[in-house]
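Following this line, the structures themselves.
Please treat every number below as a calculation from the coordinates, not as lab data. All of these numbers come straight from a predicted model, not from anything done at the bench. Cβ atoms are built from the backbone, for glycine too; each structure is taken alone.
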Structure P
């Protein structure tokens, strides 16, 4: 399926940003339960800064070895920075950590920091990983404002996130 879609879209152009590429895959999916399909239908951009570190990334690499195709990783960085600088206020729901956490909060330090931050993680602080870094670390860099509304929830995101979303849906229904 991956190569079929790539064959179709490389007729249009050869160099793609990751968000654009995922958009094209979502556009072509029939599965209404697919995250990428719903993101495409709702016009929600999906950014995956570590796309090459995946089975999908391996497929993209393999395709590029025999076809004229490449990924512009910096295109997404430009879009993310534009989103942050164009926004009146920013907030982040960080599920897990690592590279996605870094890219989510990074640009905010150049704008004064996030106004809202929710971290859902199982990572611990003592090993020095970004995944385990607490909100106070982000505050020290200016990635989160000291007065920001913030919380860290320690637990498995596959359990926590559905409970959190159910609570949000319930609260929205009653407003």
Structure Q
């Protein structure tokens, strides 16, 4: 295989146009204004990632941030600020172009997100699984919780949570 495997790197403001294109391709049923991702990047740059191959082609993105326990922000909502104190790490959005699926990038992203949650001392991670994604998240330790996700995520959306393993003192 001549092309390098795609890797996650920190998102930059210059990536936002590519994020918008991928969001429209991957999540057409869950549209968000470009300002939503731009605000998340400003509020929590350590939770925003780009999947790229060789530093060029953007193949996916992910957005996470501290939030309240066992809940997620409304779809397409600006936050204004992150809650203090936060009770969970919210995995707000993950989108991979079709050609980036099946190479292990999504699993590596889960590790990145949970690592950031642990670094911040947050006890759990929370997300809304849409479409057929609940199976993926179950394989990574997330479990459905009975609370309904906020409106806008669709009838089949599932609010999910998992515990975050605390970091050891040596880490």
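Upon calculation of helix-only ellipticity at 222 nm (-39500 (n - 2.57) for each DSSP H run of 4 or more, over all residues; to 500) from the atomic coordinates, which of the structures P, Q produces -7500?
Q
Upon calculation of semi-axes √(5λ) of the Cα gyration tensor in Å from the atomic coordinates, which of the structures P, Q produces 23, 19, 17?
Source structure for this number: Q.
Can you spot which of P, Q the value 1.3 was calculated from, given it is distance in nm of label points 7 Å out along Cα→Cβ at positions 30 and 150?
Corresponding structure: Q.
Match the computed value 21 of relative contact order in percent (Cα under 8 Å, 6 or more apart) to one of the structures P, Q, and report its label.
Matching structure: Q.
One of P, Q was used to calculate mean count of other Cβ atoms within 10 Å over residues 102-109, giving 19.1; which?
Answer by label: P.
Of the structures labelled P, Q, one was used to calculate distance in nm of label points 7 Å out along Cα→Cβ at positions 6 and 134, giving 2.6. Name it.
Q
For mean count of other Cβ atoms within 10 Å over residues 46-53, which of the structures P, Q scores highest?
Structure Q gives the largest value of mean count of other Cβ atoms within 10 Å over residues 46-53 among P, Q.
46, 32, 15 is what came out when Cα extents along the principal axes in Å, for residues 54-125 alone was calculated for one structure; which of P, Q is it?
P
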